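Coordinate-derived values only; no laboratory data. These numbers were taken from a predicted model, which means no experiment stands behind them. Cβ atoms are built from the backbone, for glycine too; each structure is taken alone.
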Structure P
Amino acid sequence: MFSKIATLLRQSILESYSSKTAISFSGGIDSTVILSILKDQPLGVFSLGVEGSPDLQTSRKVANELGVKLSELIVDETQILEAYEKVYVLLPMDLLSVQILIPVYLVAEAASKAGYKKLLFGSGAEELFAGYEKYYRAYEEGRDVESMLKEEFKTLPDRDIAYVKRICKHFGIEAKFPFYNVELANLMFSVPISERLDNRQIKKGILRQASRLLNVPQLAIERKKQAMQYGSGVHKVILRNADFLNKKYPGKLG
């Protein structure tokens, strides 16, 4: 199974690549799988965070191990709040939804300025490999997690993927999602849900096992799941300014 997953991931990632391609890179397992496959190709690698954030620290180490040049986007509170407003104009959603897209906006902006036309994201990995804590809680409660995962994967193009595409389109960039792959989904949804939920502490155990066959650095394989808004430090800035943001930018969608 692990070999088949690795083969399908490699195929999908290579098919997503073309000239002037960049990666939104956090040093986590999803983006590192993508980078590990494409490390010998000409591409941009953009990592964003406040100074000292976990994403920047890990990205530096992983990129160095893979021998690729990393473009670091070190942002401060002013830049994050300015990006919040710009994201809100494009997608006037609630605070939690907007904050998730701030790193996407800033990375897409930087990639566009650098001349890239395509940006790769790891969206879809959480639903395929059960990467969210909510799935474990639901399983404990006896809920139908299998149906939940299938429905969330199916509707990604109308939710998360649609939002990322909207922002990237604003900068003239095509967003690509190599984990959102039908053949890979069919394989993963044939695996018993208990096996996909086998490692609650680190999560996405099957993906981590398969990634060893793709020569993914051990640091990324062992890094615990941390959403980009947390790993980048964006969430802390938004939390400090939540009252102001909710008042000025009341969510209309989502």
Structure Q
Amino acid sequence: MFSEIKILIHQGKQFIPDVTTSVVPGIFRGRPVISTEKVDTAALVKCCPVGAITADPIAIDMGKCLFCGECQLAFPSKIKFTKDYKVSSNVRDNLIIREGIDEPVRFDADKARKEIRKLLRDSLKLRQVSAGGDNSCEWELNAAGNVNFDMGRFGIEFVASPRHADGIVITGPVSRNMAEPLQLCYDAVPHPKVIILAGTDAISGGLFTGSPAVDRSFLEKFTVDLYIPGNPVHPLAFINGVLELIGRMTKRFKS
């Protein structure tokens, strides 16, 4: 017993009491902010390896961004990545960060499907599909259920079978080899079916955009319920995004 007490004193609490207000340590890059300072716009746009930065006005699309930080290194007074991990939205355009606007990413509650919040608010089971992913987002989603983040306390869990799931979480750019298995998995999920895209690759294709090895036709058929940017997705970003989706982002989880 004394050894357990010694570990507790040394390490402190290993779980995060409040996942809505926790501060992320280290080199984590969250929501970017673009200042109004004048810079060489052409050079700024060119420094992004995936074309996530556009001009007139200058903006960063988090759905394409690799969060590599190259733009911040090249233009430190123009681009700054904050620690804000609440970057999810159910509207794709809300992932675009525009010059001179330092505001949280908005989740449009009016556009959220009512049946999701009515039926799945207290219990949401998800089937994760790695559609050609590199295992980075997959690792982080696994971490979302560990003792530190413990998303299971909100009734959010990953399940092994799509027949036991309420929706799917897609990671990866959706390779040609995974296009059919992804469709089969989605078809096996009972209604209402939730679709969540986790990570840059899933949202836009990332580095693999335009590759002949990618088949994203599945995403053209259905409405996506939640976009969670990141490369990879942080567990806190995932949990907070899903809580917004199911209508659980209330004061009792912020106290």
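Here distance in nm of label points 7 Å out along Cα→Cβ at positions 70 and 102 was calculated and came to 2.7; which of the structures P, Q was it taken from?
Working: P: 2.1; Q: 2.7.
The value was obtained from structure Q.
Supply the structure label, taken from P, Q, corresponding to relative contact order in percent (Cα under 8 Å, 6 or more apart) with the calculated value 31.
The read-out was computed on structure P.
When helix-only ellipticity at 222 nm (-39500 (n - 2.57) for each DSSP H run of 4 or more, over all residues; to 500) is calculated, the result is -16500; to which of the structures P, Q does this value belong?
Here the read-out was taken from P.
For distance in nm of label points 7 Å out along Cα→Cβ at positions 110 and 230, find whichever of P, Q sits highest and give me its label.
On the way: P: 2.2; Q: 2.9.
Checked P, Q; max of distance in nm of label points 7 Å out along Cα→Cβ at positions 110 and 230 sits with Q.
Just checking, which of P, Q has the largest value of Rg/Rh (Cα atoms, Kirkwood Rh), for residues 126-205 alone?
P
Between structures P, Q, where is mean count of other Cβ atoms within 10 Å over residues 166-173 highest?
Looking at the calculated values, the largest one is Q.
Where does the value 1.0 come from, among P, Q, when distance in nm of label points 7 Å out along Cα→Cβ at positions 22 and 150 is the thing being computed?
Comparing all candidates, it corresponds to Q.
With FRET efficiency 1/(1 + (r/R0)^6) of positions 142 and 238 (r between Cβ atoms, R0 = 30 Å, to 0.05) coming out at 1.00, pick the structure among P, Q it was computed from.
Values: P: 0.30; Q: 1.00.
Only one of P, Q returns 1.00 for FRET efficiency 1/(1 + (r/R0)^6) of positions 142 and 238 (r between Cβ atoms, R0 = 30 Å, to 0.05), namely Q.
Going by distance in nm of label points 7 Å out along Cα→Cβ at positions 78 and 134, which of structures P, Q comes out largest?
Going through P, Q one by one, distance in nm of label points 7 Å out along Cα→Cβ at positions 78 and 134 peaks for structure P.
Ranked on mean count of other Cβ atoms within 10 Å over residues 198-205, which label among P, Q comes first with the largest value?
Largest value of mean count of other Cβ atoms within 10 Å over residues 198-205: Q.
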